[in-house]
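What follows is calculated from the coordinates using simple rules that are stated; it is not laboratory data. All values reported here derive from a predicted model rather than from experimental measurement. Cβ atoms are built from the backbone, for glycine too; each structure is taken alone.
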Structure P
Amino acid sequence: MIPSTIRCPVTLCADDYGLAPGVGVAIRDLIFLGRLHATGAMTLSPHWPAEAALLKPLDDGRADIGIHLTLTDQRPLGPMPNLAPDGRLPPLGALLKQSLLGTLDRVEIGLEFDRQYDAFVAAFGRAPDFLDGHHHIHQLPGIGALTLDLWWRRMGGKGWVRSCCEPPADILRRGVSPLRAVVISELGRGFRHLLERKGVPHNRSFRGVYDFSGRVPFARLLETFTHRPGPATLVMCHPGLVDAALREADSLTGQREEEYCTLRSAGAARALAERGIVLAKLKP
């Protein structure tokens with residue numbers, strides 16, 4: 001146990017708010033309990049307007065509410081004949097291939113990003129606090145610059161943007177899905193350099209990548225992800241309750257419930273406090 005005078009702030013950020021009602025129930029509960037201090041909204045989801053109304057009473061400064069920009073698997077808010085010719089966005093692998101080959105239609109993506117931004121403001125009544133991306137697409141080549149363009153144009157350079165870049169040595173030391181974590185980090189290294197060069201506020205450490213298999217209890221993963229945090233440490237998580245809407249929209253289901261139960265448990269809160277970990281909003 002470390003001395004009680006030492007305080008190490010960590011931001012737990014829940015992805016996928018608005019994807020399904022059960023996800024919203026879990027995230028709102030954790031924000032109310034002070035276990036989450038950020039969540040990113042999937043504003044292209046048909047559930048988003050209703051979920052925004054339910055989240056609004058908690059919009060009192062206790063958590064950052066941002067946009068979880070989405071270009072995979074779901075239906076876009078407007079026509080995207082190149083990326084989603086059949087009306088559904090591609091799986092991550094197909095998007096990544098186009099990104100690396102430089103064949104993405106940036107105008108088309110930029111328009112969809114604006115639509116997702118407009119949907120946030122229309123339902124929530126204010127600008128978002130941050131931007132990140134579903135499946136980390138906001139940092140990919142050909143997309144990262146569009147993310148920052150949206151941040152400058154629509155947010156006026158306020159708030160922050162998620163960086164998914166983490167030193168490989170730190171990833172290997174944690175030993176949690178190292179290959180997956182390193183790939184995500186390296187895909188975002190150029191974006192991290194861009195954030196630094198442009199002076200964009202961002203988290204300095206990114207954690208929370210794992211395989212969602214459930215082989216390792218999430219309580220143990222949480223301890224690993226919050227070990228020795230530095231300034232502006234962000235831990236991604238995906239709490240939720242499984243319902244029919246979630247089963248229809250996403251393949252990640254049951255593990256969301258384990259994350260939720262762990263994060264709201266008194267045991268997890270006590271374990272963090274005993275290690276001097278303070279959950280707080282991100283201050284890049």
Structure Q
Amino acid sequence: MYEFYQKNLAWHACVQTVRMRDGPRIQLIMPDIISETIYLTGQWEPTITAYVRSALLPGEAFIDIGANIGYYSLLASKLVGKNGRVYAIEASPSIFSQLAHNIAINGCANVVPIHAAAGSVPGMVPVFRGPQSNRGHTTIVASLSQKERLEQDGLVRCDRLDRLIDTEALKAARLIKIDVEGAERLVLSPLFESLDKFNKNTEWLLELSPEYCAGGQEDVDTIFNVFIAKGYRVYSIRNEYTPEFRLHPPRRIELNRLFESPRLRQCDVLMTRSPIENQR
């Protein structure tokens with residue numbers, strides 16, 4: 001069925017509202033790889049999903065930077081419950097409207113949607129729309145937009161993460177996920193000096209790609225080295241985008257400790273100050 005859809009239906013434009021595997025409803029706009037995968041399998045990035053599911057407890061806080069249509073924010077909303085809090089930050093004007101819709105149809109009173117770009121300095125920045133087949137590739141990185149000929153989606157407010165979210169709430173967060181298509185260093189650089197001031201249980205999930213970053217591998221190396229210097233351990237999380245991986249993900253989360261900065265085209269990493277086993 002998956003192969004039939006990919007060969008015969010994937011190019012059709014349509015809007016569907018379905019239930020995620022974890023329960024929340026989510027509006028999907030096809031063709032888009034994230035929406036299609038959720039439509040066909042009920043989830044996105046199964047190993048990252050499994051880690052978020054294993055990490056968050058009722059009453060905790062989750063920060064979703066580059067929230068896209070809200071998949072992880074909706075998942076976290078259910079996990080942290082009415083006494084927890086989720087901050088969903090999305091820069092794209094067109095995607096943010098879909099994010100807000102998905103929050104509304106689930107009545108997620110514990111989710112705070114924030115239409116802005118997290119960056120290093122306040123101001124207005126252009127947002128460049130990812131292709132129709134991969135709206136998750138939307139970015140504020142100008143060099144990436146030029147290389148891939150992305151169209152501008154609009155201008156959006158940009159500010160430091162500790163100004164978009166109350167500093168106390170930010171530093172107390174249990175899990176902070178950043179997926180901003182090459183702008184990770186822009187998001188993190190204002191926080192570099194204070195990373196060791198976050199709650200000892202705060203963990204960071206990052207997608208790092210030297211191909212997308214304005215500074216290339218240097219950006220990835222800097223992020224890795226700063227976290228290490230601030231007392232964090234870094235683990236890679238196996239995450240693939242093949243049909244086989246989506247349909248038959250590993251039963252356990254594979255976490256491999258990194259002692260050197262990753263040099264892959266794309267790598268999902270966990271930053272934590274707690275030693276963990278290599279599988280969960």
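Remarks
- Ranked by Cα Rg over 2.2 N^0.38 Å, for residues 75-154 alone, structures P, Q are led by Q, which has the greatest value.
- Value -8500, calculated as helix-only ellipticity at 222 nm (-39500 (n - 2.57) for each DSSP H run of 4 or more, over all residues; to 500), assigned to which of P, Q: Q
- Ranked by mean count of other Cβ atoms within 10 Å over residues 131-138, structures P, Q are topped by P, which has the highest value.
- Structure responsible for 16, with relative contact order in percent (Cα under 8 Å, 6 or more apart) calculated and labels P, Q on offer: Q
- Identity of the structure behind 1.3 (criterion: distance in nm of label points 7 Å out along Cα→Cβ at positions 195 and 267, calculated), options P, Q: Q
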